[in-house]
Structure P
């Protein structure tokens, strides 16, 4: 059961033709997978940022925190308090 030269050449030619057909598709598939990975990383980053913003929103609804921010921004104190400025 010998394989003829003609069969080997035809097989090799088919391999080359199929390589030219499927190689660009494989390359495009790899590129799409890389984009998908980057998008998933961005989604995770945005989820973390969203969670931080929700925590910050909860703090902004507390009177104590609002008062603290206002006092720091305006450099004011309550009656009877002494404010020390440290540089």
Structure Q
């Protein structure tokens, strides 16, 4: 068995209103740091999974990401890193 660590980011789709992102944008603009920015907030997950091989682990992480971590109507996910230890 092998151990894999997945780093996953979930975030709202571009067309979905993001109140937290808008708050950050407004503060940055009010502080005159930048007037041209778009902030999209999200969540970060680190999942450790032990499985026979990477392909099987990948399939399980895809299922977890699609069915548990995100609401596919309003959110997306991206696996940003996979590490085998």
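Read-outs: derived from the displayed coordinates by stated rules, not from any lab. Note that the coordinates shown come from a computational prediction; the quantities given were computed from them, not determined experimentally. Cβ atoms are built from the backbone, for glycine too; each structure is taken alone.
Details
- For distance in nm of label points 7 Å out along Cα→Cβ at positions 11 and 35, the highest value in the series P, Q is held by structure P.
- helix-only ellipticity at 222 nm (-39500 (n - 2.57) for each DSSP H run of 4 or more, over all residues; to 500) from the coordinates reads -8500; which among P, Q: Q
- Which entry (P, Q) yields the derived value -0.35, -1.07, -1.18 for log10 I(q)/I(0) by the Debye sum over Cα atoms at q = 0.10, 0.24, 0.26 Å⁻¹: Q
- Top of P, Q by mean count of other Cβ atoms within 10 Å over residues 3-10, largest first: Q
- Structure (P, Q) behind the derived value 1.00 of FRET efficiency 1/(1 + (r/R0)^6) of positions 19 and 43 (r between Cβ atoms, R0 = 41 Å, to 0.05): Q
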